[in-house]
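There are structures below to look over.
Just so it is clear, none of the values below were taken in a lab; they were calculated from the coordinates. Quick caveat, the model's predicted, so the values are computed rather than measured. Cβ atoms are built from the backbone, for glycine too; each structure is taken alone.
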Structure 1
């Protein structure tokens, strides 16, 4: 179910433990759904910016690639509150069937993707 869907896949960062739990349950509903009403996502060209702003130094991250046409929850592309530009937000839980790929996404202390592998 989408509302003004982006023309391309969208992306979301989560931890290895969150990804493992998501794979077991097939539904992902982070605390932001309760507190803000949606799951924060990014278009491909903004993933690095988001990683730098919120996850620098984290080596336990997974980057999900999500096909908006396969979402069970509503997707809205709208302005972010804390930065300029438009960002995709999933209003409700993310269903596992919408995830088309998942890859380790360790970051160095500056928030750039690290070539070192975690754990």
Structure 2
């Protein structure tokens, strides 16, 4: 961690964890006094959307290197906006195309990060 005048690489995470513990206790302790009725964490079938989001992320991670950045990101955004956010087809396709293009130009063109080409071999 280092010393206070000469912090090491572990100083910031340690300090942030102490702050988070303190803030968590400030939230938890006052609620211990009140008795509230128990409610389910995820009522009905609301757990399906987070599970679908996790499945989409896993699919994205698996296909990224094989299929390539552009196609995988576009498909990922289509699935996310259609399955999780449930927006219409027109905005879904245009947002997916614009965000994919913006990410490609930011990371691939301006920052020159090597993005997986996949089947396009760019």
Structure 3
């Protein structure tokens, strides 16, 4: 996937998820060996950087139940931006308790959105 394709996909999903007020950059990161992607943000500036695992480096055995899709990963990481308030408003003990549930919800929502779009394109 080229950087131009990533930028186009990012712009589309920022619009769909109503995150145009964020300055987001997405790029392939060859060092995310154990995950499809990650997002880091600076909330006061509404800036974020999404790292996408290089599909060539993904171990298919590790992610059997969640096949690699850069687009689904972009959706997933963008959805995290809707929940950044948790980092600023919730204490660390509570955050640790709710994190798995939040991650599961984001995983399921991103999967549903990706599926809807890909089925619509068929």
Exercise. Hey, helix-only ellipticity at 222 nm (-39500 (n - 2.57) for each DSSP H run of 4 or more, over all residues; to 500) derived from one of 1, 2, 3 reads -19000; which structure?
Worked result: 2
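Among the shown structures 1, 2, 3, from which was the value 3.7 of distance in nm of label points 7 Å out along Cα→Cβ at positions 8 and 80 calculated?
Working: 1: 1.6; 2: 3.7; 3: 2.6.
It must be structure 2, since only it matches.
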